[in-house]
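Each structure below appears as structure tokens.
Taken together, the values in this text are just the output of simple stated rules run on the coordinates, not laboratory data. Keep in mind that what you see is a predicted model, and the values were worked out from it rather than measured.
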Structure 1
């Protein structure tokens, strides 16, 4: 029990941080939820972009949008943030509950390694419900196998096939049935109904059911009476598939996970493999723990085979979690929600001397407590040049920039980059329609390949589009690290027909010369910028502006911001690079 409590504390420690979901898609989800609630219909085209307003779009996260809008309009998004923490902790606790108590000897060290990968996906996104539904589905299916009356009836009457099948069963299966907990199985179709309308990873629930169904049939194949009693799960499985068709897009929505990337014309980090990202020198501290977790999974499977105590369903679920994590970065958490229980159970086969076990527990307990403390006091974030800080609050890094845009009534059409599009939608729609937002699937593939990327890579192509579209305002997140974004910013800040009117640690806004005169705005000179013009309470903000100034060849002003960074936090690891 204490090991679980320590691990839950560890998870809470890194959940207790500022949330930057508005940098991602949260704002757009809220706006879509508002539109759906008010219009009583779900948009099926990309209505937020003036470049592709009629492009067909399957919104499989529409229910999350309504939930977000509800919180935003009633109890507040802060309450939603607290709910996010509760969902994470509940999901992890349910996964721990699937591991038999007698098999939890190495839960603390193994869990400590696995749980690090959750840090990759802590934002307030639709996927938090996939984490919860995965854990609930796993928990219910384990309870069904453990408590189903089939097992107990065969054991009581001395069925010889029971002994043969039991060698393949989970340790959970051999326990005597407890009350009627297995009846929770009837909740699974209803969970699938909510799941498919909330997040694209609903298919995990169906795969879990299929794995447990195979396990049940394998274990009870020799008993005719057992077959009759085991009909429940196939019926639940079929009902779950059929009920998954109850979504705004029917069969297309059900098959969407197979088709969503076919139209992707823009690569985003979360959809890449960690090995591809490493090959382009992308640094991520979570990659180490993913590799360690994958190594433990491989060892656990090998150990189970050597000991001849392998459990097919555990191996399949463990491999499923590993396969998802290898598929892309966004799936890292499924190492915890799928692979962790089987790994812990397999390692319980080891006969670890008590003195060694106690030493390991002492070491990992100390490491866990120290790291938890570094999260809770915010030191971890400072030492990694992260703009997160300890505390549960939502941060709108684009707020001041959008305030400026709206207050000064800057004119359309606007040109924006991928990163900031969703927040502009949240604050500015319908007055401001975006050039692009953070949904590659909501734009034609050719749009990114032939328009968006080329017009940043080659400034003359931006000028050509400018003549055609008549851009009046550019609002751009200068933290965009793509080569084309850096090239574009270096070019436009030198263009005499565009003037900078706003700059903070996240966004730059430029307007055409005629707008500058009409709105009586004061242009900003990058070479004259001083850190004294800003009042940030963390060193990372000054570091970001300094980096932007250096990349736009404003060396003197850029160095002054780096010097300010050093004054606030001399141990900044990024400063060592400059």
Structure 2
């Protein structure tokens, strides 16, 4: 039997019907939003549309998903002082009774009820899917503050850990290592399986230190406990897993991010320790000094444009951005961040975490954020053209945009943007400042002593200091150069260093660099040369000036930069 193929008229008819269906759906959606808005007006409540709204993890966790579904409520905003709850059923007596009880349970938080449509309620419920999986509390599994305190006096310096790991149980070993890591201000704990044992290392001030060996047989039990804490599958050993858990202290909390990776001799585990108090760094204490500090202060005070921090992983870029945000955080300013992950919570700032598995990337998230009418936006990282284009257009249309880029120095950021495909005529006017940075270990003040450099080292130092432009405001006395190092003492665990200091270079836009970009004759070295002529201190020069001040050592400066 012959088939009737659709004619062009049939196709046009179907296309018109599809468009009509879409238009009717759009009208119906708007009508439902209007109904919700009118209902709010009648009841004397506020209305909100959650379409495109980035609900934070803290807000979602404030109300458990089962309660949200049962009582038909969504917390769409929360900080330390305020929570905003929305419902599509503002006249439901059961919902209102629950809300009043919930307010009484959280008397210290100012709670407000909003009206939303059914569509917004569905969006809110679907947001719960973005939350990381949290392991249910199991009796005896969680690490408590008391668990950590019992080892506090036993670990005076990191070398003490080697003996202590030989005399503790599996349960106590994990608490012992975390306690030692917190006491030495380590950022990461590394368990690395080798042929005959497992090497335990701590990353202290950015440098890995070998501290102990763990017996291979014991390690099997230790990794099971770590997985149990982090909510990972015990029986999965042949593929990577990521998890997390939190240790609650009296005046702080420690978020522990756990990564397991299969290797030749078993699973390697890295535990990253994130302390919420680490976010309290003042802008003035960053370590940017002199003219560079004045220029940066001026650039972050502008109402629009881009501030970019650049450097390798672990160079302190996020800390710099948080410090700038803290400086800019004022009641009259709306700040929204897009991060992966949210490392530290900042009061008064709306923070959103990307989730690529659910299509919530930096590019899509940034587009949603701009619908929220922010004054300042922080994007965790610019990785692709889509994100770069959206960020640059935001910077050109009245927003101050902060972000990071992975390049070796400030000057290399401009060729990097262009290589992504960013248009030169958009890039040139959008950039306010680019901050290149590294973190160097700070000399321990308790064992600091003067040191003599070799002739080769001194020559290298002189060559860099001689290139400092008079416009920079720094003119070091090259005939009277004194440098220092740490001898090693109990206070620094024998390392000679305690804490870290930032080494910075600040590149600001000027007519010469702007012309190079517009002419698309961009050379990293020419850009750096022009910036230096206009007074930029390079990271190496900044490090050597700080070494002259006794903050770090010459050896450390060249280790982190060259």
Structure 3
């Protein structure tokens, strides 16, 4: 009667991981304004919801599914990010389907790791198809190995509809599979239980393949055309592959150094444990570790070498990295049978010293370097590290090395888990409103709320309600601005008619509109772009602790015709 209890408790723990993931991805999801890439996709979804047939971009799955939400509930920034947040939250259940391959404890640890990983949190809170491509691909894989071909085909179709983000992930998986097949065929031995290739699963049979293909094609046909309301969705999907290929000679503004810096500063726990597991697994010839290592290395190299890479492309190698880290961490779950109190003491000591080191770094970030105060803090930093090392050595010599290693490891892991939770909260963009995260898009709207409130006030003063006055945008190419003003009648123009007198005009910084009527202008900081190339050793610590970066602002001016103001009710000069 008591045997099912452990599995039931573990299922409850998966639910706890789900709640943590849900909180990190949905808290204030619509607070921050959409960036230009997000707004471009959201505007496409809005136009589809309004019955138009716009030219869809290379992510038709996200656009068409989001248009359903807009049609039912209305267009909001929260709903624009809803599907990625939901997909990112659902990812914590994927390890449950692989618990037999990973083993139950590593699978459960992986679920919590996916819930709090800063990169996955950041990608899940961005409107776009990257996290949909990752989640649907993994769900298709999970359903396929769980002998559910219909669900596998359905999720595979949805993954393909995610467009360009799916191709780099599928290429990494395909290369890893091809390398593994070649390696296992070459090095198969009869007496090595892990080196030989696994026998072909019984469920790979024509009926199962036919069912998967049928459901996959049906998903692409009906979802890809929005049940034939948007037939150009399929053509947009077909265009995503050539666009991905074109990216091999079209570099983006995201540098390799930025991607590597994000990996080291946001996932130090995964990197450390993953490397230990990789080395140990390769030495022991573990087929499970070898397969995950191949997936990790191919995905990492592709993400770094692809010229048009974005930060969100890094999400493809985070899952195998955390899987390796979870396998390694599961080996050290239990404290030693002897000297447990000593091990707990070492754990507490390591946690306190590491917390002091972080506080010392935080203080160092607020003082100039070099200086006398900085020298003192650096000496304290080095002394704290030496104290930690010497304490572990003395415990190992006085009691046992197993006790010292267990206490020191768990103290370090606990400190890094707290650090990961902190940077995961920072990856939401809510911790430091004026700071920048490496996982964020390169530019984001700054005074969008103030600009919209000003436009609303002017419309209300002049016509008695908001969203009434038409707005003309001249010389500002920003989908985020069009999304912000989606409730207004917006006209986009390269130049303005010198004989016209539009009520509200938005332009780049200029001295005068040169129109017949009198206007008043107010400038706004529209976008702030972090200058990552200007971060050096001197100000890196300030970014690491406070997320303070050099910024390049972009201003715009809102011009309002003089008669819109309460004190300017005179007729417009013809």
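Where does the value -20000 come from, among 1, 2, 3, when helix-only ellipticity at 222 nm (-39500 (n - 2.57) for each DSSP H run of 4 or more, over all residues; to 500) is the thing being computed? Derived from 3, not from the others. Hey, relative contact order in percent (Cα under 8 Å, 6 or more apart) derived from one of 1, 2, 3 reads 19; which structure? Going label by label, the one that fits is 1.
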